[in-house]
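In what follows, structures are represented as structure tokens.
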Structure P
Amino acid sequence: MVAFNPRSMDQSLETIVRKDVTSESSEINRILDRAEVLHLALIDAQGVFCVPVNFARKGSTLYVHSGRGGRKATALQKGTAGLSAIATMTPKTGEKACQWGYRFESVRASAACRELTTPEERAVALQAIVQKHAGQDLPIDETVQSKTALFALELTEVTARIKR
């Protein structure tokens, strides 16, 4: 039996255009700005893992934070990540099984990761995350900040899927 290999097809999966997928930056940014949680797909010596994180966006850069010595920080330091975020998700029903599912708006992307080391970069990242989730600037506890790793994720490949 021959295994299915999408690369052997005349048209690769990457070039198939779906009517509900877009790479339009305004749609991508709108969805990312509304999403509360970012799911990072990472890899380390133990294997592939996924972790939900708080995040914020400025331009095409996403900011995330982590404890300095954890598995997530170590994997992000390797320099690449996959990610996804969902802004809305509403169930849909029907009289037939195939009519059941979800309406949603989501983003999936690949990113180049870089740890932020300068006080200026770190302050921008932390305030962006606080502003997104608290809706206002709040003072940052210096003791906690010194124990926090901050990363900039530069989106390299990104699409949004809007299924209504």
Structure Q
Amino acid sequence: MTTTVPVDLTTLAVGDELSRTTRTLSRDTLVRYAGASGDFNPIHYNDTVATDAGLPGVIAHGMLTMGVAITGLLEAVGDPTLVTAYSTRFTGMVPVPATGEVTLEFVATVGAIDEAARTARVDLTAELDGTKVLGRARATLALPAVSDAAAGADEAAAQGTEAVA
């Protein structure tokens, strides 16, 4: 397991890339997810049922894809409780072959910062072979509160005086 230093959330700017990750999914992953989630829809493990339903074959669960999409961001911030909201639209399927695996690519980029609310909107892209599989995937991060000392220094600077610590 790789340990990473959490991103410094006090210096975020719109356009900052917070994480770029890849994750692999196999049929084994789908079976494990089905057991954990209780979603035993056969389109997620049976090729005949999936193709009879008009699909290209077995596909990954949408919620599994959504879950793995945010893992890079969670690792980057270091504290999952900082993610206060997360939503997406499922725009593409993730076919998973009977043997082997598929590799998904994820990028988390700061899309907006709300200084008053102390939040940042993080836009996530999720692609399989260059094709987006999630649309409008967004997470909201709680940003650290401005410390009283920093607030006093900012106020003093605005008034042209020195802050007393």
Structure R
Amino acid sequence: MIVLRALTTEDKELIKRWPAYQGVFAKMDYALREGGWLDEFIYQPHTFLFAAESGDQLVGFSLLALTGDADAEFRIALHPDWTGKGVGRKATMCTLEIGFTLCSMKRIHLIVRKSNPPAMKLYQSMGFAICGESSHLIQGSMVEFFNMEMFAKRCRRWTGMGADFALWHFGGT
């Protein structure tokens, strides 16, 4: 079972010690490193940061950063040992359910590298649609992305079903 809870400063320090991603994911762990997007978002107002746990192990983290009255940007990263095991799907579903139900978001959007077909497939299977393209400077290199979005109506087809991934708690750890 994947449980989401509020991300703590201690979680951030643990994440910074995760090993580097390997293979096709090798250049994607910038989120975890000094100056990466975890550092960028952790103290931003109007950002909800979640730790994803399996048992007592921190297996990933996600965030929703408000970008408008009822819009948020979604991001996720997993511990390298937990990629390809369905954890990303479960943590994504739970994060989106929080965004669309508890936070009353109307639209959640993300960017995904064009060089990351597994993530593209995952997001499209969940109901995200491509709505544009963008380029971003990442660690000194321009990287091409697809912009994707999902609206609350699309999400309702799988939220609120009481599945084991739709469990979260907040407060102290």
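All of the numbers you see were taken from the coordinates with simple rules; none came from a lab. On a predicted model such as this, the values are computed, not experimentally measured, just so you know. Cβ atoms are built from the backbone, for glycine too; each structure is taken alone.
Things worth noting here:
- Looking at distance in nm of label points 7 Å out along Cα→Cβ at positions 26 and 74 for structures P, Q, R, the greatest value goes to P.
- Volume of the Cα convex hull per residue in Å³ - structure with the largest value, from P, Q, R: P
- Computed 27 for percent of Cα pairs over 20 Å apart, for residues 42-105 alone - originating structure among P, Q, R: R
- Structure with the greatest value (metric FRET efficiency 1/(1 + (r/R0)^6) of positions 50 and 146 (r between Cβ atoms, R0 = 25 Å, to 0.05), set P, Q, R): R
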